[in-house]
Structure I
Amino acid sequence: MKYVLKNKEIELTDEEVKDIVKQNSKPKVLEIKNRITGEVKYTSTKPTKREAVEEAVSKGINLRKADLRGANLRGVNLYGVNLSGANLSGANLYGVNLSNSDLINSDLTGANLRGADLRGVDLSSADLSNSDLSNSDLTGANLRGVNLYGVNLSGAEMQNVKFYGKDGSTRISKTQLDDFLKALGVIMED
């Protein structure tokens with residue numbers, strides 16, 4: 001059969017047309033990979049990385065060391081998920097729930113972001129309460145209005161973190177003050 005493509009006439013067999021149609025009808029596959037080894041941690045046919053991550057989390061997939069650079073995960077519920085060592089640099093995590101807000105069962109913890117790369121991430125209005133951010137890199141992160149209550153910040157890097165404005169809306173407990181100040185590069189002396 002003859003077809004016109006960009007003002008040029010081309011001739012294709014019926015088999016070639018079927019192959020083209022078959023290739024274009026395959027669902028696109030998104031892969032969440034290990035940031036170090038490149039190993040595929042999760043495969044999804046969802047159209048966006050956000051939906052693929054939500055699907056993986058709902059199935060209890062371990063996203064430890066996942067490569068999620070620049071992902072738009074705005075508002076996603078990541079409660080209790082293991083993202084330790086993950087690369088989330090530049091990701092949009094505005095309003096995400098990474099917390100454990102169960103005050104009755106205090107042995108539960110929030111998300112595990114231990115050693116995660118969170119450089120330049122937007123965490124504004126996120127709930128990180130009781131999460132583990134120890135040894136994570138939050139350089140240049142936006143933490144406006146974040147709930148940091150009960151968060152483990154020991155060894156975290158918080159250079160150029162943005163809290164914005166006066167009168168504060170970022171919450172921490174008094175027991176976290178030392179780790180918080182160390183993460184900001186401040187050592188308190190008596």
Structure II
Amino acid sequence: MPGPIVGVLALQGGFEAHLRAFGELGAQTCEVRTAAELAGVDALVMPGGESTTMLKLIEAESLWEPLRAFGATKPIFATCAGAILLAREVLPAAQASLRLVDITIERNAYGRQVHSMVAQVDYDGQPASLEAVFIRAPIIRRVGEGVNVLSTHQGDPVLVAAGQHLIATFHPELTAERTVQRRFLASLS
């Protein structure tokens with residue numbers, strides 16, 4: 001019996017790396033660009049990229065309501081810009097989002113592209129146990145009720161779970177480590 005199909009939102013950003021990472025773990029994957037393609041998957045990955053560009057493309061493809069409806073019943077794994085799109089509140093200037101996860105997130109909080117970094121972050125209570133790639137990354141400034149912090153960097157949440165959703169402010173798809181992807185796949189069982 002085949003496992004769940006993991007779709008990767010392929011409008012903009014680093015979707016190919018997510019397809020590759022989940023494929024390495026034997027997951028069935030496909031690119032998602034339309035509401036019809038979204039309807040055919042069991043879980044969705046919202047990749048990093050540029051959140052304002054992604055917003056425009058989501059609007060152009062009439063994906064706002066399909067994504068909200070999907071996220072109300074099915075799991076989403078969001079990284080970086082995808083995390084911004086799932087957040088209830090976006091700083092410093094408010095912008096549209098799907099508002100599916102009760103977090104406040106600050107865009108580009110570590111600084112400009114030159115401030116991008118690779119760091120060892122705490123994971124599941126283990127200090128510096130997970131490699132994380134931060135590229136113009138956001139910072140989660142507030143977690144709401146029902147949001148569990150799984151990983152931190154310098155005291156800030158960088159990986160959180162909220163119900164069926166998993167949110168990372170970093171790019172786990174850009175390392176050889178597949179801990180985060182395995183966690184997401186395990187939640188689909």
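Work out the source of 6, 22, 23, 28, 12, 8, 2 here, i.e. which of I, II gives that when P(r) over Cα pairs in 5 Å bins from 0, in percent, for residues 79-126 alone is computed. Spell out each step's value before the answer.
Details: I: 6, 22, 23, 28, 12, 8, 2; II: 5, 19, 22, 19, 19, 13, 2.
Of the options listed, only I reproduces it.
Identify which of structures I, II gives the largest calculated value of relative contact order in percent (Cα under 8 Å, 6 or more apart).
Numbers: I: 12; II: 18.
Checked I, II; max of relative contact order in percent (Cα under 8 Å, 6 or more apart) sits with II.
For the read-out log10 I(q)/I(0) by the Debye sum over Cα atoms at q = 0.09, 0.14, 0.18, 0.20 Å⁻¹, a value of -0.41, -0.76, -1.15, -1.36 was computed from one structure; give its label from I, II.
Details: I: -0.41, -0.76, -1.15, -1.36; II: -0.27, -0.70, -1.22, -1.56.
Working through the options, I get structure I.
Could you tell me which structure in I, II was used to calculate helix-only ellipticity at 222 nm (-39500 (n - 2.57) for each DSSP H run of 4 or more, over all residues; to 500) as -7000?
Values: I: -4500; II: -7000.
Only structure II yields this read-out.
Assign the value 9.4, 26, calculated as Rg and Dmax of the Cα atoms in Å, for residues 7-46 alone, to the correct structure from I, II. Walk me through the numbers before you get to the answer.
Numbers: I: 17.0, 47; II: 9.4, 26.
Derived from the structure labelled II.
When mean count of other Cβ atoms within 10 Å over residues 15-22 is compared over structures I, II, which one is greatest? Don't skip to the answer; put the middle values down first.
Working: I: 10.8; II: 20.5.
Structure II gives the largest value of mean count of other Cβ atoms within 10 Å over residues 15-22 among I, II.
Every number here is computed from the coordinates shown, using simple stated rules; none is lab data. Predicted, not measured: the structure shown is a model, and the values here were computed from it. Cβ atoms are built from the backbone, for glycine too; each structure is taken alone.
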